[in-house]
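*Asks:* Multiple structures follow.
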Structure P
């Protein structure tokens, strides 16, 4: 793959064929940043998964780097006030018709279990945008207050793609490097907890990079 002059000049600063500890890798990524905007730092974790297996869950990073999310809660009765009091931007059953008509002015959707029969009909709209509530990610729950609070704190979904790789943003180049390191270590810890029993070397490889810059291999060993 051909890269531009700025990318190549940035990549020439270090030996990118080697692996580095998390702290060193994150500092290198920030040092190699060359775009004028505040690039996002991404982590890519390759997993050894059985055929048709996947890893999917959520976590809350200790150090947030994104704006506060607008949360929509599909609910009715007393749950509407509970959701709004917890900080939801929108709550109620009337939003089903609004979404059906094309309204999508929210970042994440939550639903109580009794609403899923109706919310499920929005699959063509919410599914395409990755907004469909799902019990696996804690967005289908009777405890809407807890869900809203965690989402506003930055609860983030991670999942392995068809190739068994988890791609996820872990920070910004403008952040203190120590905070980025803490986020990466939190992610690695959460991924390791999903290791299937009897699986050796579950994490095949780990790398970090900025939005535009070169990737850096992380010297990661399970159990660290």
Structure Q
């Protein structure tokens, strides 16, 4: 009899855990940061969304680091492409690589002084294949990456690591060390005026894919959530 009761209690506990996992409410991370404190091939933040198709992409975020080597800032992979949308800082201080659908381009002559907060927005349109960056409120030229193919398939989106395989293949030498905050993603190209409102932290429309004020995410390993200090 006792065994039966214990078995029923265990089933009830597992059901409660499953319900809590499935029904967890998005988290408002206003005035918070993700802190990535060490070089590792495991620690990361996984961002969750139900969307599976993107004709266009805009990703905006703020980051703070003292790294001079290369590192991944934002990595979205699907089964078809491990680099379906990737923001990757090259080991030369003035180069940021943007990849979409496996294609890639480098934005040059940028400025990322270490130990300072930087805002960055990246856009890409699958119809014309054109991408653009906005770094600390200043726009770059527009560069072609890949056209004619929207991002399609269930995405795995990672902060803190660069995916070489779908959901994995992390390299500690490409891991991010520092802080990331105010991340938003939209499934369309934001206007210049809307990007400027994001940069100024004014009244902008939050991301409809990832919204820092209502974010679904999972932390794997030693990543901290702390107060943002400007």
Structure R
């Protein structure tokens, strides 16, 4: 596995097109892999996420089974005269994970539930959770099945911060896709290392092709 960071230049026209359409960004990420097995394999798939650490800074993160070639993105939406992209091997971190470890994390996700659009509808559909508490509850329910537990604050609530909560619509072929997303920043504790590794390499939730599901880790800050 590999983890890649690419800085997007939002002032460029092609960059604005990619940033406005998860479908277009998905196609650009897919084009970074010549071989199918580098994009997706039996126990891992390519995941991506957009982060905005500053008002004029946008980073694209990609976790993938194979090493990507982002030359086309540099030419279309990057900073060709200053930097290209950074790719690091991910397997060392994955193999070091153990039960009981605590990590800070970030996850962009598509919090949804299944239901019928009308009382007499025969088929179920996925609907996005719109309220912040519903989105927090969605992640809390999925934590155990993905091998981790959310850390709690002194008041017992999950130690989480939600941002970039939005509902976005974009074209896909002749149709329109509507996607509800939220980014979670928080603290977690690993409860099952093997299951947690699968969550890191396979993603969490739906809409993985559209920039959701990638959970990344950072050292947890010690508490006083």
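What follows is calculated from the coordinates using simple rules that are stated; it is not laboratory data. The structure presented is a predicted model; accordingly, all values stated were derived computationally and were not measured. Cβ atoms are built from the backbone, for glycine too; each structure is taken alone.
*Asks:* When volume of the Cα convex hull per residue in Å³, for residues 78-205 alone is computed for each of P, Q, R, which one produces 111?
*Replies:* Q
*Asks:* For relative contact order in percent (Cα under 8 Å, 6 or more apart), which structure out of P, Q, R has the highest calculated value?
*Replies:* Across P, Q, R, relative contact order in percent (Cα under 8 Å, 6 or more apart) peaks for P.
*Asks:* Can you spot which of P, Q, R the value 1.13 was calculated from, given it is Rg/Rh (Cα atoms, Kirkwood Rh), for residues 134-189 alone?
*Replies:* R
*Asks:* Identify the structure, out of P, Q, R, from whose coordinates helix-only ellipticity at 222 nm (-39500 (n - 2.57) for each DSSP H run of 4 or more, over all residues; to 500) was calculated to give -8500.
*Replies:* P
*Asks:* Looking just at mean count of other Cβ atoms within 10 Å over residues 38-45, which of the labels P, Q, R belongs to the structure with the highest value?
*Replies:* Across P, Q, R, mean count of other Cβ atoms within 10 Å over residues 38-45 peaks for P.
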